[in-house]
Structure 1
Amino acid sequence: MELKEIYDFLDTISPFDTQEKWDNSGLIVGSFNSKVSKIVLSIDLDEEMIDKYEQDTLFVVHHPLIFGKLTNLDFSKYPANLIQKLILKNQNLIAMHTNFDKSHLNSYVFKEILGFQIDLQDEFICTGYANISGDDLIEKIKNSFGLPYLKVVNKKESIKKVALTTGAGASLIDLVDADCFLTGDIKYHDAIKAMNQNMMLIEVGHYESEKFFAQALANVLKSLNISVIITKSKNPFGIF
């Protein structure tokens with residue numbers, strides 16, 4: 001299958017032109033006329049994945065390998081070292097970042113992982129009625145994301161509405177209409193703001209909130225006549 005055919009399908013289900021202006025989703029490495037033998041899905045690309053799979057592999061990842069200004073290619077440093085390996089192995093790379101957040105990932109995590117019904121969905125925010133205690137919500141999130149503990153701001157006794165943004169969504173606090181907001185990364189000053197606005201805020205972790213990317217996209221790719229492999233990149237943070 002040609003890469004262009006796969007790219008066009010991805011663009012149909014999650015248009016690349018809906019990505020944020022600062023984003024770099026789309027074709028990162030490769031050529032539209034390349035032949036693709038299989039698709040490998042992951043949050044991020046790493047050296048082990050490149051070494052494991054043969055040429056003509058298309059990696060579709062969540063986070064763009066080239067993100068921001070790239071002024072040189074020093075093959076001893078990231079990300080140039082991975083770009084060099086991709087080129088030498090004739091492999092291809094597409095990123096689906098904020099466009100996929102909007103079209104699939106946030107709603108998938110909210111509905112399929114947490115089991116909530118979406119009553120309102122903005123670009124990045126899913127909101128639904130929950131009618132759950134604060135303690136039960138915390139346990140539900142721990143179980144759903146496989147977390148031993150959570151960082152919680154302004155824990156409430158009762159929650160009627162829950163909102164979620166995967167990844168780094170704390171900057172969206174002012175747009176959230178819910179008793180509790182779940183997101184990946186929370187800065188200290190975001191926590192202070194939430195506390196003063198009487199909002200319960202729960203940090204689930206950036207990796208943890210987005211680790212379902214491959215699973216969500218694989219469900220959509222079932223209609224393509226090509227092998228699709230789900231693989232997990234390493235969480236850069238360890239717990240000790």
Structure 2
Amino acid sequence: MRIEVVTIFPELFAPFLATSLVGRAIEGGRLAVSVHDLREHTEDRHRSVDDRPFGGGPGMLLRPEPIFEAVEWVEAREGRFHKILLTPEGAPFRQPRAEAFSREGRLLLLCGRYEGFDQRVLDGFEWEKVSVGDFILSGGELAALVVLEATVRLLPGVLGDEESPVSESFTSGRLDFPQYTRPREFRGKSVPDVLVSGDHAAVRRWREEQAREKTARMRPDLLGGPGSPPANP
């Protein structure tokens with residue numbers, strides 16, 4: 001998979017891309033990531049990427065020229081990408097969307113800042129707009145890292161155990177079942193007997209029941225009740 005990131009803070013990505021499973025995916029050749037400084041695509045001596053909005057109002061907007069230049073520069077050299085705009089007006093980012101992104105193969109992530117983008121940026125490309133939640137961040141960099149990790153961990157071979165992403169929360173539309181490890185007893189709490197019974201069918205039934213009960217108690221919206229989120233395929 002190849003991912004291109006456009007941002008005014010490329011230094012935020014360096015430690016993340018060298019760490020944990022993302023770093024291993026890059027090291028193992030399963031992932032290539034290039035981070036582009038939006039300021040490198042300006043033409044004035046101050047390397048300005050923002051300006052005041054017409055009509056007045058607080059804050060600054062990202063100007064269209066450097067963004068158009070950056071995106072077109074990347075695609076002229078690397079070919080077309082599935083373009084993702086990190087914005088509060090985007091569709092909620094959920095597990096099915098991460099799965100779809102992992103199958104794309106080529107993603108370009110544009111990180112916003114300040115009060116957002118000049119509308120001509122939103123209109124000028126075929127974006128998939130994505131939001132990581134109903135809250136405001138100072139910029140799209142953290143959102144881009146969320147999308148990047150959720151996507152990359154689904155690539156074949158990245159997690160090591162191919163069953164890991166299949167049994168996780170949200171993959172099946174439910175939360176994951178409770179899990180235990182050693183010691184068998186800890187501060188008066190014991191591991192459920194069924195998990196050490198050796199009866200694999202009973203373990204499977206217990207896990208299914210526990211996942212269903214846990215989801216109904218903590219996230220009933222995932223089971224199709226009132227206020228359930230859209231599928232976001």
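What follows is calculated from the coordinates using simple rules that are stated; it is not laboratory data. Since the structure is predicted, the reported quantities are computational estimates derived from the model, not experimental observations. Cβ atoms are built from the backbone, for glycine too; each structure is taken alone.
Results, tabulated for the structure shown:
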| quantity | calculated |
| --- | --- |
| At a computed 2.7 (distance in nm of label points 7 Å out along Cα→Cβ at positions 59 and 147), which of 1, 2 | 1 |
| Structure (1, 2) behind the derived value 7, 31, 32, 20, 9, 1 of P(r) over Cα pairs in 10 Å bins from 0, in percent | 1 |
| Origin of the derived value 0.70 (FRET efficiency 1/(1 + (r/R0)^6) of positions 19 and 43 (r between Cβ atoms, R0 = 41 Å, to 0.05); candidates 1, 2) | 2 |
| Comparison of 1, 2 - label where distance in nm of label points 7 Å out along Cα→Cβ at positions 139 and 155 is highest | 2 |
| Structure responsible for -9500, with helix-only ellipticity at 222 nm (-39500 (n - 2.57) for each DSSP H run of 4 or more, over all residues; to 500) calculated and labels 1, 2 on offer | 2 |
| Comparison of 1, 2 by distance in nm of label points 7 Å out along Cα→Cβ at positions 3 and 51 - largest value held by | 2 |
